[in-house]
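Any read-out appearing in this document is the output of simple, stated calculations on the displayed coordinates, not a laboratory observation. This is a predicted model, so every value here is computed, not measured. Cβ atoms are built from the backbone, for glycine too; each structure is taken alone.
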Structure P
């Protein structure tokens, strides 16, 4: 492996470029016309245009990405997250073209990406699962009402082929079910090219806990501890941290070992995340899904363990990664990540694209890391996710990490688009957050106070 094409854009493309440089690898960026002047294009050793926006005409075009790999002489492809990262057909096409795929096998992507199949595999490995429905390939097909009644209300309508909370809808009664199903199907078809949906029991006071796993493809797998991703808006994560606050050690250990077992049973290769929902009142926990890719919030784990997950992905793919045992992975201190978005919290977090007239960041240190795909003068495009930066802070204790995060958020200066910076400061500084009283409904419950701040 000498040259890696990064089939992505923005922050994650810049992040992958950093690891490639540390490993002495040449990098190739791809870009849509909207991203011609983007930071990831400037940082890569070579950049190839692959079409106009939106993503379906560029970043989601397998043929154009592979043409770019051939034209640039790349011999490996890293998909990042989103876009084609969990597309088994893309993984197969990369390998069929004689290139090295930096990710899990197409089989693993396909099986774990099928939510119903993933639930079956998790149950076979001894993991508890929530009550759910069969998958509906079309919202108009099948008896939705009977399936909803069997799952029970309230329930969630979820996309079967994607993650990130995209399109997810809560339904409190049968009268809302069909409209929610059709809306989720439509959004999923646009985002993932697959409109399949399913229903899942909704837990009123839920915590979202995920376990970072890494498999070697031979039945050996390890976990890299958990991340709490409970602070969410519109079912999408905003603040992540590790260790998960106020979670009994016995439960975090049980979930971690279960996640590693599932990874090993599937002979999974590479970085992945097993996601769980925990009932905040009973502390019962259930398997939700597996993400067969690097996560947006992976820096939280890197801060606590000192490991470079992207470099591990690359080295596994090129056969140079030594096997780590579970005892080799040590988590120390407390890490936290806040996602800075160009969005307006007062208008239901509506995206706020525009030019970054000013974007000033504090100095990065061993305990303060800022991952971004933007510079002052860049445009936050309406074509793509409006995340400007990820702010990751580490401290010896959770209280210290919170204070470092607040100090860092106060030091960031952004002018141009409306952002959620003030909202993040209010959330991290909120008394209940400081106490570790986190759950997925946190933002909705405290929204008036957070907006007022």
Structure Q
């Protein structure tokens, strides 16, 4: 439960703001921050602010919450304009859940209104001395809350102590009580929210792994008949004297005495046709064995991830559970499609192969410089600018055609050729790329490249990016 107007009055009565300086501001997320304050009498102390949540509050605190990974718009403004200010006055608008800090900074005056209303009414509004809005926590044009607009604070009213009493409390001060109790409530609420998000992530990840396993089982089934190519090659070797260039088929008796028809390539000699069947056998054998290995790895990974989520969700210690939930959400998922570990580009998986995708020149260059290895395969549209696709190399494994098609579709999807619905591409290993002298960011010239012409498959893209 958030604080009411009467509780705000009690909190403010315990705090001394006058001639206090704002030394720094730490953002924790979009709705909470901490002011680091200093005065000669109080020395250094912290003021925690949380708005727009079920536990909205301000209070003196003894601990610094976790810092947000990236400084938001409001934090940037506070750092540039408000840090270093002296608090001239702190007051509550009588009977309202609003209090204001009047600031002085380099001969300029600022007002910061903290409005602890519920729902979309909550906000933190920074104005000049004439109450013209300079910056806000949440911009809401429909409420007249945007930069350059005159802010009109709510009118004062009588405190309603019967309807909004101060809750029973104990401890050194009401500030410490609110900090302790609402922090626990906030933690429980956050834990529940994180649990829901972790379950959603688990379901997506497990579903993705199950889909990969199903696709791998399909590959195994489709490649199961590869030994037939070897038998056909052996049969053609036995009857090679009957095969002439220009023939498209030949009638033979197999080793069990059954008459069979063997298809041939007209432009190939007898030995070349025999070798072609042996090559199909070797390629089929590699694909089949690779699929079997992928199936084993996929089932093992599925078992590990199911156990991982069971362990995370069953932790009993509330502090440890909160940390584990937060960490599991910040970690890149080993299955499914997420940003790369560094936050650059996209990371996807296809039939057990990792794929990195750059979506613009900056991401292309960053992936090429710091993430791609020499043995990885690079793909790009030939006639259109667009994203680079890198397929991670796997030891002793060639890249299956389906993985190449996935990479090609991604390259087209993130290129100017997307609207054409098809494109020619080239691909080669990263070690065969060389940078264009004085070229644009990320521009490379491929060597020893191979060509591929692909029609964009929207269904395939949707499955990859889902």
Structure R
């Protein structure tokens, strides 16, 4: 079934039956993918990339329709930025698939091995998870990233993109399925839900016989719904309430460059800094510079009393601001009492996503990196590096903010489980 055919669902059709058929097809495809060799999977990935380039005009045109609807329905500038595709972003998707193809095959890796005194040889070997259901909002490029990573790791994927990006995701899916066909792999290895009806998500979350893992990627409302309703294990990508802490021993110019990039490079990504913390010992010196840079770049600053005193344009921060992922040109700023104050604030208000310290004090940096509870901790660099591609993973499905079974960027390796292979020579247990 092609991507376009999947979405031509007659009103009389039973959604539950359609979803079960989708699950059965994915399960069968997963069984084949688990046995596919690296060359076949990589051929499919490169063919997908070629199809994206060949159809880039169609993808951009479909996205233009999604963007027009988004503006009509009042999507924020940040959400529109996440939704937007141009030829540059399509090319980035294609390159991402090619980079995934260049990665080592995560399936079949020997993770550990040892011999027992009785002669048994035991090895822990990486295996696919099976079928992965991925629910995401706004960003249609996730369709390519998720499909490519699932394929590389030998998993089938059932995708549910946001209704606002339906046309874009469908155009991308057609390219992915073309790549699967070219490599002789089943199209059902990467499928989309047959409708944008929210009821389909509810059914998806109960498909324990077909789906092995659910990965939600989006706002808090989506994550909370999935966590509450899913009967399937969930790998959470919660909101990115990320912090940058500027220590008393920070290099001033380094701090200014990093803070501005961490907030303003792209305000709508989950790795954007949402709260800036500054050591009280150098607040009088650093706040005017850092706040001035942000205001000058068009960022709204909401601050504590000390920050408000720096510039009349600074708005008072509310208690809610310290817990908010703005995804916009807005930042909360606060003075803290050294690295201990920064750690305490982050561990209370952060979302366990990405946290950064700027300092030339090695001991302070190590304390921060060791004690902050987050999937990614960074020293002297921008939080916007919180990205699987930047980590050399080719792409990512999301940043896991939980602790089981993967944490931080979720790439191909993180989409595998393992089994124990035991080899003997006639041993019996006494």
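If relative contact order in percent (Cα under 8 Å, 6 or more apart) comes out at 14 when worked out from the coordinates, which of P, Q, R was used? Computing relative contact order in percent (Cα under 8 Å, 6 or more apart) on every structure in P, Q, R gives 14 only for P. When mean count of other Cβ atoms within 10 Å over residues 147-154 is worked out for each of P, Q, R, structure R gives the greatest result. Calculated for structures P, Q, R, distance in nm of label points 7 Å out along Cα→Cβ at positions 91 and 411 is largest in Q.
Structures P, Q, R were shown, and percent of Cα pairs over 30 Å apart at 42 was computed from P.
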